[in-house]
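Visitor: In structure tokens below, several structures.
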Structure 1
């Protein structure tokens, strides 16, 4: 099980948008950096725009951050691109005649909700600026 890659792609896109500044980056340039299709980039950019994290104009290449990197929580990015469905799902047809089967759903529901809340709380502690700082640190190490 893993969180779909669109979350890491969204962070990658926002990092590219921050680095480009006023220069327009096409979805093709971003897709080349990410290693995906430009359609995927445009789809995720649309979600980021809807969430108020980027601004862009129809028919014009590129985007800008709608807020400073210090104001963009990784949780906001996660919620912008992931579905509203819970991270964990529980199988829906356990055997009600089984002593485990009849209680497993209610038992796991609370645990899974707590785990998702912990993940979201942790993501809320980090910002896009933290990612950008790490990217800069890695770049300086190689120079």
Structure 2
């Protein structure tokens, strides 16, 4: 769909592209480790995907969470899938720490505290290392079926 911002992204925007899903790194200073797993097929709901593709989606999401937890040493990984603004199946996975600026509230809540710049920089560097590892990790999962 040409009006869908996810469908309009060029291939080079992605950290990884598999058979049915692709991964964007949308990390920033507010969320130093934040990825979006996006269905390559433009569908509105998870149940619009075939059972095979849904099973693949769960395996990829689990692998992504495991990699985030191992590399980032975060306290929590938040998963979100809405599609209200962009009705194209995609998942938000955000690493969270007990000392992040909004914890324990959801990522879109108001800021509760300041996070030292050095800690943000350290987490951004760890996230960049993770992003370099994810193509191999996700490709192994993608090829396992």
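Every read-out reported here was derived from the displayed coordinates using simple, explicitly stated rules and does not represent laboratory data. Only a predicted model underlies this, so the values are computations on that prediction, with no experimental measurement involved. Cβ atoms are built from the backbone, for glycine too; each structure is taken alone.
Visitor: helix-only ellipticity at 222 nm (-39500 (n - 2.57) for each DSSP H run of 4 or more, over all residues; to 500) was computed and gave -11500; which structure, 1, 2, did it come from?
Guide: Checking each candidate, the match is 2.
Visitor: Check the numbers for mean count of other Cβ atoms within 10 Å over residues 86-93 across 1, 2 and tell me which is largest.
Guide: Once mean count of other Cβ atoms within 10 Å over residues 86-93 is worked out for each structure, 2 has the highest.
Visitor: Continuing with this model, one more query. Using Kirkwood radius over Cα pairs in Å for the comparison, can you identify which of 1, 2 gives the largest number?
Guide: Working: 1: 17.2; 2: 15.8.
Checked 1, 2; max of Kirkwood radius over Cα pairs in Å sits with 1.
Visitor: Of structures 1, 2, which gives 34, 21, 14 when Cα extents along the principal axes in Å, for residues 30-77 alone is computed from the coordinates? The partial results should precede the final answer.
Guide: On the way: 1: 28, 22, 15; 2: 34, 21, 14.
That value comes from structure 2.
Visitor: Here is a further query. Looking just at distance in nm of label points 7 Å out along Cα→Cβ at positions 14 and 38, which of the labels 1, 2 belongs to the structure with the highest value?
Guide: Details: 1: 2.5; 2: 0.9.
Once distance in nm of label points 7 Å out along Cα→Cβ at positions 14 and 38 is worked out for each structure, 1 has the highest.
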